[in-house]
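Next up: some structures, all given as structure tokens.
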Structure 1
Amino acid sequence: MRVTMLNGSLKGIHAEFDAKLERIEANLSKKPDVEKVETFNLKEMDIKQCVGCFNCWVKTPGRCVIKDDAEKTLISTIRSDVVIFASPLVMGMTTGLLKRLNDRFLPLIHPYFSVVNGEIHHRYRYDTYPQIGVLYDPSSEDTHEDIDLCRIIYERLSINFKSRLAFFKSLDEAEGGDLL
């Protein structure tokens, strides 16, 4: 099993989150069925905003025209069995850094549509897509409603990703249990 972990923590303020995530990554790497865990610390990468040009659909199908570090994350993600979106919650949602990367996943789907469970969704670009997992760390201000909304957003992302939300756990839950 190949795992891609996308760490959306911010520079200088989430050291405890990073330490917990490193322990989780180390535990995942020790599992006999896990071949590789590839972690991307987004705060150390150059990832630009999606500009909404849709050239990834019409000019360079499946490839973003913006040349930056996001391309590495997309390649790793589509080659993985599981992609883990990891982030502290900021005002009830994953960080803007992780959201910026989520927007850049547009090349991984087709511009054409199909009906899934009575809803319109994008068609597959690839034969297989990874399962999605989310690891979050709520702040003291985050409510259950905030966390539920965040979960719903990633459930919706998983539908457009032709996948499923395999887990949605706090870092504390993940440290104490089995993820995969």
Structure 2
Amino acid sequence: MKTLVIGDIHGCYDEMLQLIEKADMQPGDQIIAVGDIIDRGPKSKEAIQYFIEHKNAQSILGNHERKHIKGYRQAKIKSSKETNEHPPTFKLSMSQLIAKYQMGEEFYQHALDYMQTLPLYIELPDAYIFHGFFEPSIPLENQEEKTLVGVLSADFYLKNKYEEPWYSLYDGEKPAICGHID
């Protein structure tokens, strides 16, 4: 059995399929996305649907999925506080609007449900996989969500605290496989 780890897909479904084909993945092989399955590319719906439907494919939470989840949760909180006199408003970012349009209302809700199940990291026998950053001297299971998913504020925090990029100080027990950008 082999494992294919794919970095930030960002809705580039056709390219993802080409990569899977080129890797000659067989039944029983594992596909892991490092997060950011959606946004930017033309086929976010197809990309996330692939991970929902294929039991050998899994993803971790990236900052783009986190952004959609946070927007959805904030809208739910806001709408629960409003009355019939003031219908709920749901402000979406441009990438959220595009993804929602691409996916359609019903599937977008299904995708949000799936995104809320994504883990912050996956531990393989020989590597850790997470999307964003890693704070030195803190065990993987104690890392903050915003750090592992690569939220911009975590990047600023780490650079200010350590004065070096996080990866130059990485001290995890296993090699790290991550996506995102620095």
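Read-outs: derived from the displayed coordinates by stated rules, not from any lab. Please read all numbers here as calculations on a predicted model, not as lab measurements. Cβ atoms are built from the backbone, for glycine too; each structure is taken alone.
As an exercise: Rg and Dmax of the Cα atoms in Å, for residues 68-163 alone, calculated from one structure in 1, 2, equals 17.3, 57. Which structure is it? Going through each structure in turn, the value belongs to 2. Starting from the value -12500: which structure in 1, 2 was helix-only ellipticity at 222 nm (-39500 (n - 2.57) for each DSSP H run of 4 or more, over all residues; to 500) calculated from? Attributed to the structure labelled 2.
When distance in nm of label points 7 Å out along Cα→Cβ at positions 28 and 116 is computed across structures 1, 2, the figure 3.7 traces back to 2.
In this comparison of 1, 2, the computed figure 0.95 for FRET efficiency 1/(1 + (r/R0)^6) of positions 44 and 148 (r between Cβ atoms, R0 = 35 Å, to 0.05) is attributed to 2. When relative contact order in percent (Cα under 8 Å, 6 or more apart) is computed across structures 1, 2, the figure 25 traces back to 1.
Suppose you compute semi-axes √(5λ) of the Cα gyration tensor in Å for every structure in 1, 2: which one lands on 28, 24, 13?
2
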